[in-house]
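Just so it is clear, none of the values below were taken in a lab; they were calculated from the coordinates. None of the values given here were measured: they were computed from a predicted structure. Cβ atoms are built from the backbone, for glycine too; each structure is taken alone.
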Structure 1
Amino acid sequence: MNENEIQCRSYEFAIRVIKLVSGLPQTQISKVLGGQILRSGTSVGANVEEAIGAYSKNDFTNKMNIAQKEARESNYWLRLIRDSGFLNKERMEPIIQESEEIIKILTSIVKTSKQ
């Protein structure tokens with residue numbers, strides 16, 4: 001895994017989140033859920049970008065750790081949207097799977113950078 005791969009995947013993930021939120025029904029609850037996933041889902045890639053431009057190894061590790069936490073939060077909101085029935089499960093499964101893979105990648109990067 002190199003930085004470019006997680007950089008690309010987290011960017012594409014953000015785009016998928018944006019498209020998903022635009023497809024949510026216009027209810028008060030889905031607006032709240034949509035705002036949460038939009039914030040955390042786009043934050044993953046933003047923190048990866050900050051990590052790549054880090055000025056030290058500790059800064060890099062810290063930013064990647066934040067990206068990992070945002071990915072975990074995103075996974076939570078995605079599962080909540082799925083299980084609440086706002087979007088069908090077939091539409092949600094691929095993005096949930098991608099969030100889980102991004103979490104694994106970021107976890108590996110953080111562990112490696114701490115060594």
Structure 2
Amino acid sequence: MYYSTIADKIIIALAIMFIIWLYQHYWIKPDKANYAQILVANQAPIKINLHEDKKFNIEGAIGKSIIEISQGRIRFVTSPCHNQQCVHTGWLTHGREIAVCLPNKITIQMQDTQEYDAIVY
């Protein structure tokens with residue numbers, strides 16, 4: 001029969017605390033985005049700097065969507081789709097956030113400085 005010592009309990013507690021810290025540091029708090037990528041069906045991706053305030057039109061599958069950039073954030077202002085879910089998404093500010101207008105086939109993806117696609121152990 002094996003009995004754990006005080007040292008074993010300390011090491012296990014430190015390992016658990018380290019795992020919790022890693023989770024919070026790398027998964028919970030996304031960084032502020034530096035740029036956004038706009039994807040439109042059958043077109044090359046458009047990389048947008050979020051530090052320039054402006055509005056512009058993007059021609060999608062069913063019409064024009066107006067996209068606004070202000071103070072390091074981006075959003076759909078209007079879109080020709082019926083339900084306006086993309087507009088109701090609101091402002092995107094952090095990395096890995098996304099807004100999609102499916103009927104118009106336009107996607108806004110926020111990109112932070114750390115571009116992790118996956119972490120494999």
Structure 3
Amino acid sequence: MNTPAPVSLSLMVSLIDGMAHAAVVGVRELKKRGRRRPAHLPCRQPGQATPMWNALVANLRLELEPYGTQARLARYLGLPRQRIHDFLRGNRRLPDAETTLRLIHWVCERRAGRDPSL
């Protein structure tokens with residue numbers, strides 16, 4: 001039967017002392033930094049840095065020319081009509097990934113002669 005090698009008592013005491021010291025220092029650092037979240041998480045804004053979004057907006061604007069199409073698109077996406085305006089004309093926001101994919105799908109369907117928002 002294998003028996004563990006005896007560990008000296010002084011080695012165990014120094015290991016425990018080191019772990020206790022590390023815990024105290026860690027708690028001190030946590031208190032110093034605090035647990036506050038940043039007030040505003042940075043996100044990408046529409047503009048020159050988003051060429052693919054700009055191309056999609058140009059295509060969407062062409063498809064949204066007929067009266068009432070923007071309202072139908074908003075109903076299709078489950079968003080307020082004003083949010084569509086913010087995305088496409090206001091240049092103040094970018095949609096999340098799912099909404100962007102649904103916008104691409106909507107444009108493709110409209111170009112194929114089908115309107116998924118009807």
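Values for this structure:
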| item | result |
| --- | --- |
| Rg and Dmax of the Cα atoms in Å derived as 14.4, 47 - corresponding label from 1, 2, 3 | 1 |
| Of the structures 1, 2, 3, the one that -18000 was derived from, the read-out being helix-only ellipticity at 222 nm (-39500 (n - 2.57) for each DSSP H run of 4 or more, over all residues; to 500) | 3 |
| Among 1, 2, 3, structure where distance in nm of label points 7 Å out along Cα→Cβ at positions 23 and 103 as derived comes to 2.1 | 1 |
